[in-house]
Structure 1
Amino acid sequence: MLICDEYITPSSLADAFAAMTRHRGRYRVVAGCTDTLPWAREGRAGDVEIPVLIDVSRIPELIARRVDDKRVRLGAATPVQRFLDVPELARALPAGPRCAVWFADDQIREQATVGGNIVNASPAADVTPCLIAHDAEVELARSENGAVARRRMSLTDFVQGPGRTALQEGELLTAIECDALPAYGGSFEKVGHRRSLVISVVCLAALVKLDAQGRRVEDARLSIAGIGPKPLRLSEVENFLRGAPLDTGRLEQAAEMPVALVASRTRQEYRRDVVRGFMLRGLVNAAKRAGADPAALSAELETAYA
């Protein structure tokens, strides 16, 4: 059971920082609470008491978004559901809607935020690999001499391990910026221990851009989670695919490359099999959505990994 003495809903960054200063050492920042409430229900030490909850979900800057053909800026309190119901966002982030479909259920998606999924720093986070594949950066803010001081860093560097990020005391994650990739085909593959409200064992975001004929890979963006302590960008596989012909043999070789990266504490052999299969299915589906020439992929491959 979660117990708190005070629940604060600031309407500006200045108000949020003032509350954080006033309750230093006694508060927890929340937005959708979709991680905090299940964590408290586990009763790890009996009832969980957090003296002050500071809910930042009503701060206009944290729910704003800007989307064009080159860049996307998402306020950290943007609900995951927006990947599904905002057409321009779905177009700019081709793997986003497929990630969101796998993300819990309709009610949780409407509450769970992009920033919360990142700050939670789960090794199996869903949204994080999608954004890493888009070269995402995070914007962090703090109050300094009465003004808002900001810094930026790559999302890959921000997430440091299970439950660990580069967020410093007194800082808030305010926004995520990343490349818009409307010309790419996207795919998101995920498997877990159950069929409903799945927590990932492995998840993969795949983005592919093809030439005008749909027979050569102009670019590939790949990121995977659940196989080690933090989500990974598969740069070596991307370089292997970039500029190469789209054919079954090349995709099968690419699918083998990340298998050796599996470093989870449990079920390593299972995860290796999953990684191999997800890589093939993710690349095939992303290539098809990018306009692949049907003759470039074998019918057997498409059937097996559709």
Structure 2
Amino acid sequence: MRILVIGGTGFLGRCVVGRLVAAGHEVHVPTRRLANARELQVHPTVTVMQADVHNDVALQSLVSECDAVINLVGILHSRPGQPFGPDFDRAHVQLPKRIAAACLHHHIRQFLHVSALGASATGPSGYLRSKAAGEHVIREAYASHSSDHEAGSFTFFRPSVIFGPEDHFMNMFARLARFFPVLPLAGTRARMQPVFVVDVAKAIVNTLDNPRAAGKTYDLAGPRSYSLGELVGLAALWSGHPRPVIEMPMSIGRMQAWMFECLPGEPLMSRDNLDSLTVDNLSDGPISPDLGIVPTPLESVAPVYLQPTRVG
């Protein structure tokens, strides 16, 4: 199959592209900057093209040449707004809506869309609300073409926080542990089920051409739940810098996050991130057998890539 991977240059995207290549697929990856896709250009069956997927003409052209589309685009921060900020709206709602419209127009067989575990229209954060809104606009688009037998299908994936050698989660806390004697943090009691990036990529690739996946939503979570405080402590320990994790009141945490937001670049933590931590991020059940994967324990992977020689 010829697969279009939108968001293919990111942490999850690079893993998905690698699995697609190994499975014998031809992969197209658009990017605004070709330098972002250097790692992908070594694959002989990957075509990297410079394109802006937020441009309708470019998006229609990209989609028209493929059999299936995978959307991995996701951001963690946005300017403020209700029910979610404009950056969340652009990346998590408007882009999926336009991809769905293009897939329907060109009768693409499958549209695989990565959302987020805990996505809900009534979620506590703009991130979770925008992810739910993205799912809603896709469902609406396909419902309006329900009588079209060539319309194809969509599938949603809802991963928990994703870990792996290049993640921005466990690695971030490991780096912080190198420089601070203690790690003060709000929301330490929030529970989550980290899932291995390779497992997420396998689940997505295994869904291609699987008729059982049509119209379904799959939770992707690891085999064990942890509190955020436990995960931060493990990241520090496995990186060779064990540190006590100090729980801060949420009010102080929000002040800290506001200060991070005022600094240049991507904030270490935003107030919206803290809002997400006011609810547990857990799956209701085991991973569906449709996906053909067995979730990998955090303890079997993270200590290897967090060891001191790999951090920095």
Comparing FRET efficiency 1/(1 + (r/R0)^6) of positions 73 and 177 (r between Cβ atoms, R0 = 35 Å, to 0.05) across structures 1, 2, the largest value goes to 1
If mean count of other Cβ atoms within 10 Å over residues 121-128 comes out at 19.9 when worked out from the coordinates, which of 1, 2 was used? 2
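Any read-out appearing in this document is the output of simple, stated calculations on the displayed coordinates, not a laboratory observation. Fair warning: this is a prediction, and the values are worked out from it, not measured in the lab. Cβ atoms are built from the backbone, for glycine too; each structure is taken alone.
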